[in-house]
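Structures follow.
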Structure 1
């Protein structure tokens, strides 16, 4: 008999795809939801969620962020899940240690322990702008100035 998944813990011997499936299935069980409801909750297509659950694809960093934001009660955090699914994770506030600006924005938000909507408010940006930044869209000068003005590293990490 299979034991019930425990939120926040992905077994170490799973492949990246199996770990992604485990992550999603655990969140579904904890929230008592169906995949279609999870799709609506995260804003990702039902087909995409289905592929992740079938182990055909590894969940993207964007999906992980959206799911952790939408389901804080499931017990998972981005810094726990991302490395298990093969996504780069550097828990440092030093921008030079990150490969991309998107990696840096994600790290700043996760280390500040803010969901996307609260991070958007604190950074003076819209939630859509934050999502774009986290998904690799390069900011224009105005967005970059807002980000730097509202999110100085010393204020976030003290």
Structure 2
């Protein structure tokens, strides 16, 4: 019995978290194409992030997706500010060091604006990392970039829906 109550409480908490904390007057959301100011990374990184944000803000809340941002109650804008790859682990001896693990770091600025009253509901930068082995090549980098992107999208959604 106690387990059932705990499960219902947990599920109710998840439901509330996914949309009930939005201001009641917001009905629509627009997510304009993500702008990328970073060099490097997968060519479609900006489109992937746009899609990930739409999936969260339109599909996981009660808000309806609005294609015209001028007509939307809420506008969520994102800018990729940083994309880097750096060694995360080194192997070999002195002078023969090679990367055993590479780390993708993705930095994104997200601004959520309530267009009904002009207030900025959230303006934050988010950073996520994901590792891959050099042997995985470009496919490994793309996979790591996607994992970092998904984490940034989730962090931005969580911050936006819990800060309101």
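The numbers here are math on the coordinates, done by the rules we state, and not lab data. Since we're looking at a predicted model, the values are computed, not measured. Cβ atoms are built from the backbone, for glycine too; each structure is taken alone.
Out of 1, 2, which one gives -16500 for helix-only ellipticity at 222 nm (-39500 (n - 2.57) for each DSSP H run of 4 or more, over all residues; to 500) as computed from the coordinates?
Label of the source structure: 1.
Which one of 1, 2 has FRET efficiency 1/(1 + (r/R0)^6) of positions 54 and 134 (r between Cβ atoms, R0 = 30 Å, to 0.05), as calculated from the coordinates, equal to 0.75?
Source structure for this number: 1.
For which of 1, 2 does relative contact order in percent (Cα under 8 Å, 6 or more apart), calculated from the coordinates, equal 22?
Label of the originating structure: 2.
Taking Rg/Rh (Cα atoms, Kirkwood Rh) as the criterion, which structure among 1, 2 has the greatest value?
Looking at the calculated values, the largest one is 2.
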